[in-house]
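Next up: the structures, one after another.
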Structure 1
């Protein structure tokens, strides 16, 4: 059984939200410490992959309608 790109997009968005939340919690005095920047970087990657998964899902759906 395959997991759809839409489901994976939702999972990646949830991970991005989680990483953002943890990054906000880890920012004590300044946001420019290593852990906060690293967590923000991972959140950015997760949001990007989530968007890409939603685009792939829409393209697959469009291709299946044409057939």
Structure 2
């Protein structure tokens, strides 16, 4: 999983996998789910992210830290 933030558009994208999306569904105002060709969720786009969450901090819990990689 990878998180990407674009300050120019104030969008936070949560990449759940490297598979490309072929379909999208806006499930709430400014929250878009992306799906691959098999209908599996591949990403979450949070538009106007700074208005919906505190993007200045990230808390991780219960992760297998021995396998954690920095990109």
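None of the figures in this text is laboratory data; all of them are computed from the coordinates on show. From a predicted model like this one, the values you see are computed outputs, not experimental measurements. Cβ atoms are built from the backbone, for glycine too; each structure is taken alone.
Couple of notes before you dig in:
- When relative contact order in percent (Cα under 8 Å, 6 or more apart) is calculated for each of the structures 1, 2, the largest result comes from 1.
- Computed 33, 10, 7 for semi-axes √(5λ) of the Cα gyration tensor in Å - originating structure among 1, 2: 1
- If helix-only ellipticity at 222 nm (-39500 (n - 2.57) for each DSSP H run of 4 or more, over all residues; to 500) is computed and equals -29500, the structure in 1, 2: 1
- When mean count of other Cβ atoms within 10 Å over residues 20-27 is computed for each of 1, 2, the one that comes out at 11.8 is 2.
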